[in-house]
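Just so it is clear, none of the values below were taken in a lab; they were calculated from the coordinates. Since the structure is predicted, the reported quantities are computational estimates derived from the model, not experimental observations. Cβ atoms are built from the backbone, for glycine too; each structure is taken alone.
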Structure 1
Amino acid sequence: MHKILRISGVFMLLLGVLLLGSLGSQPARADGSLTLWIYPSPVGMDWNSPSGLAWSAVKNELVHSPYSVKHSIGHVNVELHCGDRSIITGMTNSDVGADTRALLKEKIGLGVLFRDYAGELESREKVEAQLPERLRGGAFSQLKITISDSTCDRLLRFDEEYRDRGLDQHYGLPNRPRMGEGAGCTAYGIAYLELAGLLTPELKSRWSKTILVPVDMIGGGEADTPVRKVSVLRLLFSFWRKWAKEGEDHRRLHFWDPDAMHAWIGEVFFSNRTDFGRVSMDRTFGLTWDARGVSTPADPIWQDPLPHEIMEE
């Protein structure tokens with residue numbers, strides 16, 4: 001009897017090993033990854049005052065760039081890999097020169113910051129064509145995050161629905177992607193972090209800016225202001241003018257700044273912090289972050305629009 005039991009036990013053990021081997025031989029899905037490629041503006045954007053902003057925009061537009069695509073106000077691209085599915089893209093305006101025409105011909109002044117322009121998502125080919133020259137020049141940084149399968153699936157769903165809803169046709173600095181407004185290039189990248197549950201208080205604080213734009217500096221009826229003309233010369237030479245204060249007539253603008261993102265990544269890269277890994281290629285630098293342990297958020301992908309003042313809390 002004992003002999004029979006021993007034989008039965010050995011048989012069950014062998015069967016278990018065979019079953020485990022069979023299960024283990026199934027192809028496992030590789031860890032997903034989300035990467036933000038961050039391009040700073042050529043000479044930096046000055047957000048300290050209206051005239052400072054205007055002058056820095058002119059400098060960035062006129063300065064020579066060794067790259068085929070300048071990204072004069074900075075830019076962010078998104079790379080997402082989920083098993084055999086991947087996307088490489090970024091939000092951009094599809095009507096090149098629309099903002100310049102609005103400033104020079106329509107004279108909308110700082111209304112240029114609020115306008116919703118025609119937009120589009122960049123193709124993989126367009127993004128990948130820029131990377132080799134940018135790598136050689138050291139003109140961008142990256143944040144590469146390892147994410148769970150469930151988070152990867154959530155981000156893929158967002159990408160699909162964003163396109164299906166036609167939100168890629170709306171490009172604007174204050175546009176909020178998850179509220180169905182379209183996006184600027186940076187807000188589009190931030191949406192992926194937020195949907196992954198990775199937009200930490202530190203990143204919110206260091207990567208975003210809020211300014212109170214004086215209503216009388218906004219032209220063209222943008223941001224629900226009276227229709228008026230505000231010339232570029234007025235923007236450039238109102239050196240005395242500051243951003244509005246609470247209590248003054250203004251429109252609030254909250255946005256994400258690629259220059260600030262790039263500076264923060266460089267600061268952490270050259271620090272003694274141990275919560276991020278480091279990666280460098282040619283002359284570029286970046287950070288790595290293993291976030292597989294972060295739970296996938298369960299909140300809806302799409303949200304009802306709220307006032308910007310509430311969203312900043």
Structure 2
Amino acid sequence: MFFGQVIGRPSPLVHPMNHNNFKIICAGSALIDTIGYSKSKINIGDDVAGTIKTSVGGVAFNICKQLALSGLPNVELLTALGNDSKGRAIMSFCKELGIITNNIYICNNSETDSYLAIEDIHGLKAAIAHVKNVEEYSQRILKPLENGLVKTNPDHSRNIIILDGNLTHATLLKIAENKKLMNNDVRIASASTSKAIRLKPFLSLPNVTIYCNKTEAENLCEVSFKNTTQASTYLVKKGVGRAIVTNGDQSICDSSINHEPISILPPKVKSIRHVTGAGDYFLACHVTNEIKQSTKVKALSQAAVSASKYVETEIK
């Protein structure tokens with residue numbers, strides 16, 4: 001297969017008695033990542049030595065992958081793939097991981113989406129996301145969830161719906177207005193700084209958790225924040241049930257309507273080897289830790305440790 005090795009494959013984290021109690025649906029992007037990495041600092045116009053790796057990525061897929069590797073069997077991916085070799089390879093890889101693919105939309109006249117990034121020792125330098133399928137077919141991606149084709153638990157608290165901020169604003173608005181879907185535990189991954197504004201329809205919903213960094217929170221709220229605590233508490237005051245805000249190597253804050261804010265300092269990263277997908281990895285680890293019934297502080301701390309190790313791991 002053309003995709004790279006799985007980074008930091010963990011042993012199952014979830015107790016067997018809990019395995020079948022949750023259904024997790026991840027909706028959004030699944031695509032082909034091409035990452036160029038150099039151990040040197042890269043300036044504009046530089047031509048430097050490094051490595052170029054191709055793998056399966058995309059926010060929704062990355063989260064699905066880590067949840068599946070954590071031992072969760074009822075993880076389903078909702079996305080749109082091209083009817084091409086890349087799309088078929090993604091489907092095959094999902095099946096190897098045990099990810100449910102029954103309701104993925106296949107675009108017969110479209111190429112599978114792709115993502116190109118350049119990274120150096122300081123992190124991400126630049127990236128281009130070609131997410132035409134997610135943009136064009138967002139409504140079709142979510143349709144199986146709306147019409148009942150996706151099998152869910154009758155106990156809504158056992159359904160976790162994770163939405164990728166790459167979905168269009170119109171689609172996210174439609175989901176936010178769907179009272180049936182909003183009875184579930186909804187988590188949202190902000191895809192990028194420029195797309196954070198798409199999450200506004202969820203700011204008044206108490207069953208929604210938003211994961212974002214401080215800059216994304218500022219764009220979403222159109223306010224500048226001093227730190228993650230100020231950002232996450234502001235989001236909760238706006239009406240969202242919970243907000244988990246990161247800021248690189250600065251503090252991470254988890255605020256919710258039912259608990260006092262929790263702030264932790266992530267471990268220091270010794271050297272940056274791999275940053276693309278780190279936020280997705282953090283979210284998936286955090287969800288897994290909560291399903292494992294860790295305390296809020298422990299779930300957040302362990303997710304931060306896992307994400308730090310991810311960043312320090314070089315793709316083979």
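Tabulated data
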read-out	value
Which of 1, 2 leads on FRET efficiency 1/(1 + (r/R0)^6) of positions 283 and 299 (r between Cβ atoms, R0 = 25 Å, to 0.05), largest value	2
Identity of the structure behind -11000 (criterion: helix-only ellipticity at 222 nm (-39500 (n - 2.57) for each DSSP H run of 4 or more, over all residues; to 500), calculated), options 1, 2	1
Structure (1, 2) behind the derived value 24 of relative contact order in percent (Cα under 8 Å, 6 or more apart)	1
Value 1.7, calculated as distance in nm of label points 7 Å out along Cα→Cβ at positions 43 and 211, assigned to which of 1, 2	1
Origin of the value 31, where percent of Cα pairs over 34 Å apart was derived from one of 1, 2	1
Origin of the value 1.0, where distance in nm of label points 7 Å out along Cα→Cβ at positions 195 and 219 was derived from one of 1, 2	2
Parent structure of the calculated result 22.6, given that mean count of other Cβ atoms within 10 Å over residues 75-82 is the read-out and 1, 2 the choices	1
For 5.1 (distance in nm of label points 7 Å out along Cα→Cβ at positions 227 and 275, calculated) the corresponding structure among 1, 2	1
